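Peer 1: Right after this note come the structures.
Rule-based calculations on the coordinates, nothing more; no lab input. Because the structure is a prediction, the values reported are computed rather than measured. Cβ atoms are built from the backbone, for glycine too; each structure is taken alone.
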Structure P
C-alpha cells in the first residue's frame, strides 16, 4: 500500500476548489487519498483566516489532527491556505506540530511539500500569491457527483477596509473563457449537472484580461455544454452587473434565477467607512430592476453589523432597508477586527456583546421575512435537485430548488412514493414553508 494522505478543507468554496486540486495532484503522484484521519500518514489542513472565528477553527483543527501523531498513523502535518499565507513565520515558530506550510500561491507545490514532510524537512512555501487555477491541473472532486464549484478568477481588487483577502490572495486575475469552458466540459462529462461559479467577485471577471466584463459571455458559452442543467453564480457586486448579464439570467434556462449580492450594509456613512461602492438608493432601484426583468429571481445578500462607528441609527437604517427590500436569503456577520486592515485602527470599536446582540436582532427580522417569502411559494411548482433521502422520515427526500445554493441556503423536503436518486431533477408542488425550508409533493 502507498502513503496515505488525508485533507481537511475549511472555509469557502474557493478554498475547497484548491483542496480538490491538491488532492488531484497527490493522487496523480501515487499517494493514496483517505478520508479516515486516523489512517493517514500525512494530514493536510487547508485553512481559512477571513475572520477571528475562522482563524480559531483553523488552529483548533490543526491541534486536533496533531493528536494522530501520537495515537494514529500520522507522520506529518501540512498546513495550507489562507492562515499559512497570512501568518507563515508565526505558525512555524509557535506550532511545532506543523511540518510544512503551503501559502495560497503554492497549491501546485503540494506534492513537494508532502514529500519533504515525510523526509523530515521543514518547508515554508508562502511567497507571493500568484497562483491561478488551470484545467491542466488534475482535480479530485469532493462534492456530490452532481454538483461542483468552478473557480473563474482568483484574488481581489476591491480593498474593503475590513478585509484581508487582497493581501492573502493577491490582485484580481481571471482565467480565460476557453480554460473555464474546458473545465466545465470535463465536469459535465463526469456527471456534474450543477456548476456553481465562484470568485472573490464574479462580476469583475474578464476586466483584467479582456478590458471589459465577460461573465455574461462566459455564461453563454457554458450554457451550450451538454449535460449541464443549472449554472449558478455566487459573489456578485451590483455596480458591476451589466444589462447583458441580467438579460442572460432572464432568458437562458440553464442559468439559475439566483443572485448572491454581498452588500454589507445600508447606511451611507458605514458603507463609506467600509470603502464599499454604491448607495442604498441605488441598490433599491437595482433590486426593483432585477425583479422586474427576472420574475421569480431569488436574491441573497450578506450584512456586517458592529462595524466601527455603527450607531443605533445606522442599525435602524439597515433594518428598514431589509424590510423594504425583503431579500429571500440573508447572512449576518458580526464585524471581526482584523489586524493590518484600515478598519482595525478606526475609532468607535464596538464591544463584542453589542455586536452579537445586533446580529441577533437582524437575524430575527430576516427570519420573519424569509418565512413570508417562502410562504408565497406555497401552491407553486418548482424544479428540485434531489440530494438524498431524509434520515428520519420514510418516503421523504431532500433536495434544493433553483433558489437554494449548496450548503448556505435551505432545503426542499419532497414526499414521494417513487424512489428518487441523488442527482435527479423532479417537479415538486410546494405545500408548506418554514423560515428556511420548503416541503412539497412529487408531481409524477
Structure Q
C-alpha cells in the first residue's frame, strides 16, 4: 500500500509516524511518503537558540492532560526531555492601556478584583438563572453576553479569544471554536450548574509543558525516527484521480498512491486539489508577528510577573499580548535577563501586513518598554512574521469545513487533518493524527 501525507507540519509528521506504527501493528506493508513544500518540517513550530535565548516562532508548549499527546511522547522516547512550566507562570494578567490587572481564578479573588465592576460581577453570578437557549450559528460573543453579560465578554472572554485565536469573539463560531460550552448549556442549563455538578472550574486541566530545547525537539525527533520518507522543498502542483489511485503531479514528477492524507493549510489545499478549491480558499487566517525582546532585569522598573498579559480591546494596541517566556521556562534566557515574547497583529490589527519588519519591531519595543518602564533598550531581538498564522474559526469556515469533508467522502482514499479543521492546538492536531492512523486502514 502506498500512502502520501501532504504537509510537514506537526499534524503531517505525527500522522505519518502513527500511520507507520499502525501499519506494523496490523501487519500491513505500507510505503509512506511525506511531502513538504519548505526546506524544513514543523510548520509554525520552530525553536531557535541564540545568545543564550531560546525563542519559539509558534506555540510555546502544550497542556499535559491529553492522553494522545502523552502516548506520543512516550512512544518517541521524549519523556526525559519534558520541561514543565514554573508555578509562577500560573498568574495571568490583562492590560487595559493603563494597568495590568490579575485575572481572578478563585472566588475570593473574583469578589475583590477591581477588573470587574460590582454590577458586572452581579451579572456574571446571575448566569445560573438565565434560561438555556439553542441558537444556531451563535458567535462566542453573543453566547457570552447572553449568559454572562457585557463585562465578562469584554474583560474575560475577549482576551482569551485574542490569546488563543488572535480573533474577534463576535466572529468566532461557538460550535466550531468552543463546542464544549454549548454542550454544557444544553446538558446542564447553566455554566455554573455544570461547574458545580462536574466539580470543575477555572482554567483548562493540565499543566503547560514544553521540551528542554523547545518545541522543535518534538519535530526533530518524530522526523528522525519516523519510519517514513520525508521529501522537502517539494511543491505539488495538483492531486487528481487516476483510475483507482490518486496521482501527485509536480514539476517533472508523477506518482500514484492508494491513499492521500491532506495535512496542509486550507489555502494550500485549495491550490492542489481542485474539487475543494472554492471552499478551502474561503477559510481565512489571522496575521501574527512574533517579537522576542531580551532585557536586562535591572532595566525594568516593573518586573514582569506570572505568565504574561493579553490586551483588552479598549487598550487600542497592535500587541495582542506578551508572554514572559523566561518566567514560564527559566532556561529560555541567560541569568539576569528576561525574555518577553509579544504577538502583534490578529483580527483587529491586520494593518501589520502593511508595516515593515523594522516598523513592527520598533513599535513593540516602544510599547513593551513603556508598559514595564524600561530604562534601556532590549539587548536581544528576534522577529518572525506569519502572514497566515491562525485559521479563523468563524461561521463561514465551519460551513466550508463541512463542504470539504463531504467532498472528500465522495471518493475512497482521501483523508483530512490540520489545524484549520480540527483544532488549532498541538494536542488537537495530535489527537486528529491518531484518528487518521486508524481511518486510513478501514
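Peer 1: For distance in nm of label points 7 Å out along Cα→Cβ at positions 166 and 270, find whichever of P, Q sits highest and give me its label.
Peer 2: Looking at the calculated values, the largest one is P.
Peer 1: One of P, Q was used to calculate FRET efficiency 1/(1 + (r/R0)^6) of positions 78 and 262 (r between Cβ atoms, R0 = 35 Å, to 0.05), giving 0.85; which?
Peer 2: Answer for the origin of the read-out: Q.
Peer 1: Same structure, new question: Suppose Rg and Dmax of the Cα atoms in Å, for residues 198-405 alone works out to 18.9, 56; of P, Q, which structure was it derived from?
Peer 2: Of the options listed, only P reproduces it.
Peer 1: Out of P, Q, which has the highest value for mean count of other Cβ atoms within 10 Å over residues 54-61?
Peer 2: Values: P: 17.4; Q: 21.9.
Of structures P, Q, the maximum of mean count of other Cβ atoms within 10 Å over residues 54-61 occurs in Q.
Peer 1: So distance in nm of label points 7 Å out along Cα→Cβ at positions 94 and 382, computed for just one structure, reads 3.0; which one of P, Q is that?
Peer 2: Structure Q accounts for this read-out.
Peer 1: Given that relative contact order in percent (Cα under 8 Å, 6 or more apart), derived from a single structure, equals 9, which label among P, Q identifies that structure?
Peer 2: Working through the options, I get structure P.
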